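S.K.: Some structures to go through are shown next.
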Structure 1
Amino acid sequence: MSDSIVVTGFGPFFGHTINASWEAVRLLPDEINGITIIKKEIPVQYSHIQTKIPQLWEEHKPLLVIHVGVSGEAKQITLEKCAKRDGYKRLDVTGATHSTGTACDSGEECIYTGINVADVCAKLNNTGKLNACMSSNAGRYLCEFIYYTSLNIDPSKVLFIHVPPLDNPYTAKELSEGLLDIIEHALEQLYSQKEKNLSTNII
C-alpha cells in the first residue's frame, strides 16, 4: 500500500473569506501511524481541479483521499456518500462557469464511495466529541465537482466531508480532530478489506 494520504481543503470563496475546510485540514498532523498526510489548499476553481486532482493521484498514488469543504447550512460534520457527474452551472471564484457542466469527459452518472460511510459516521458519533451525519447531495458545486473527479479515478478510497463554518458550532481544532478520527476509521476499513482480499486468495 502507499505510504501517503491526500487531504484537501478549499480556499476562500463567496461568503467564506476564511474557509473552515482548509482551516481544519491545515491543523492535521503531518503523519498518522507512519503514513504521511499531504495537505493541499485547493482554489474554488473548476480548471484547477480538473488538472490538479489527477496530478495529485498520479504523483502520490495515495492510500486514501479525503476532500473537505464548507457548507453554510451544515451544523455538524456531513459525510457525503456520492457525487453526480452533471449539473455544474454555478460560477467559480474566478467568475467562470464550467464549459460543459460535466465533471469528467466520461464516467457513470453517479458514483458512490466504496468507503462504508454509515460505519464511519456511527464511529464518529460514538466518540462523543461532535455530531456527524450522512448525505447523498453534495451540492453540485466545487465540492461535488472535486468529489466526482476523485471518485472517477478510484471510488474505493475516496471520501468527501462537509464541515460547518468556524465556531458554528465547532472550532477549527475540533473540526481537525474530527477529520483525524474519520481518517483513522477509513484506514481501518481499507486495511480490513486488504486482509480480507489476501485471505480469499490463499489456497
Structure 2
Amino acid sequence: MGEQARCGEVERRTGETAVAVRLVLDGTGRAEVATGVPFLDHMLEQVARHGLLDLEVRARGDVHVDDHHTVEDVGITLGQALARALGDKAGLTRFGHAYVPLDEALARVVVDLSGRPGLCYEVDFPRARIGTFDVDLVREFFQGLVNHAGMTLHVDLLRGRNAHHIAECLFKAFGRALRQAVAPDPRLGGAIPSTKGSL
C-alpha cells in the first residue's frame, strides 16, 4: 500500500461503545476483526474477502446489555471510514451489483455511491437468532453504514431457508457489489461520475 492507497481510518467513542476501523479499498481481502460479536466478525471477514478490501476493526461495547449498540456503531464507523477512503469519488465506477448464492439462499445487493443515504432492505429471516446473534441487527448494521457512507443500498433476499446461509450471502454480495462500485473507471479520466459534477 503506497502513498496512493485509498484508505479511511476512523475512531468512534460513545458511552456505549469504542470502535476503530481502518479500511483500504485497493486491498487483497485481508481482515483483522474483533468486535466482541463473533457472528459480526465472521460477516465482516466475508465483506473484506469478497470485496478485496483490507479491513481492520476493533470494537468494545456493552454486549452485556445486548449486541445492538456494537453492531450499529461498527456499521456507522465503517460507513465513515468508507466515505473518507472514497474522497471526492473522482473516476469511480460508482454503481455495483452482485448476486450471490449460498446453497439454497440467493441474495442480490445493489450499491450506488450517490452521496445520498438510502437503504431498501427486503429480507425475511426464518428465525430470530443465529446462535446468539439477533438477525434484526443485520438491518441495523446496513442502516448505520449507509447513513454515514452516503450510499444508496438495495439488499434483497431472493430465496433462502437457512438463516446462516441467508446472512452470509447478504454480506458476501455486499462485498462484491462494493468492490465493483469503488473500482476506478479509466474511461472517466478522473471525472466525477455524475452530471451534477459532484457526489
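Any read-out appearing in this document is the output of simple, stated calculations on the displayed coordinates, not a laboratory observation. Keep in mind the model is a prediction, meaning the values are calculated, not measured. Cβ atoms are built from the backbone, for glycine too; each structure is taken alone.
S.K.: If mean count of other Cβ atoms within 10 Å over residues 71-78 computes to 25.5, which of 1, 2 did it come from?
M.R.: Working: 1: 17.0; 2: 25.5.
Traced to structure 2.
S.K.: For which of 1, 2 does distance in nm of label points 7 Å out along Cα→Cβ at positions 79 and 127, calculated from the coordinates, equal 3.0?
M.R.: Working: 1: 1.1; 2: 3.0.
Source structure for this number: 2.
S.K.: Then there's this: Given that distance in nm of label points 7 Å out along Cα→Cβ at positions 135 and 175, derived from a single structure, equals 1.2, which label among 1, 2 identifies that structure? Walk me through the numbers on the way to the answer.
M.R.: Values: 1: 1.2; 2: 2.1.
Only one of 1, 2 returns 1.2 for distance in nm of label points 7 Å out along Cα→Cβ at positions 135 and 175, namely 1.
S.K.: I have 6, 24, 29, 23, 11, 5, 2 for P(r) over Cα pairs in 5 Å bins from 0, in percent, for residues 15-54 alone, calculated from one of the structures 1, 2. Which structure is it?
M.R.: Values: 1: 6, 18, 22, 21, 19, 10, 3, 0; 2: 6, 24, 29, 23, 11, 5, 2.
Value 6, 24, 29, 23, 11, 5, 2 for P(r) over Cα pairs in 5 Å bins from 0, in percent, for residues 15-54 alone corresponds to 2 out of 1, 2.
S.K.: Something else: FRET efficiency 1/(1 + (r/R0)^6) of positions 31 and 191 (r between Cβ atoms, R0 = 25 Å, to 0.05) was computed and gave 0.95; which structure, 1, 2, did it come from? Spell out each step's value before the answer.
M.R.: Values: 1: 0.95; 2: 0.20.
Value 0.95 for FRET efficiency 1/(1 + (r/R0)^6) of positions 31 and 191 (r between Cβ atoms, R0 = 25 Å, to 0.05) corresponds to 1 out of 1, 2.
S.K.: By the measure distance in nm of label points 7 Å out along Cα→Cβ at positions 39 and 167, tell me the structure among 1, 2 with the highest figure.
M.R.: 1
S.K.: If you work out distance in nm of label points 7 Å out along Cα→Cβ at positions 119 and 143 for 1, 2, which one comes out largest? Write down the numbers at each step before the final one.
M.R.: Working: 1: 2.5; 2: 0.6.
Comparing 1, 2, the top value of distance in nm of label points 7 Å out along Cα→Cβ at positions 119 and 143 belongs to 1.
S.K.: Kindly point out which one of 1, 2 the value 22.1 was derived from, the read-out being mean count of other Cβ atoms within 10 Å over residues 47-54. If you can, show how the numbers build up before the last one.
M.R.: On the way: 1: 16.8; 2: 22.1.
Traced to structure 2.
S.K.: Suppose log10 I(q)/I(0) by the Debye sum over Cα atoms at q = 0.10, 0.13, 0.15, 0.22 Å⁻¹, for residues 7-110 alone works out to -0.32, -0.55, -0.74, -1.49; of 1, 2, which structure was it derived from?
M.R.: Numbers: 1: -0.32, -0.55, -0.74, -1.49; 2: -0.30, -0.51, -0.67, -1.20.
For log10 I(q)/I(0) by the Debye sum over Cα atoms at q = 0.10, 0.13, 0.15, 0.22 Å⁻¹, for residues 7-110 alone, the value -0.32, -0.55, -0.74, -1.49 is produced by structure 1.
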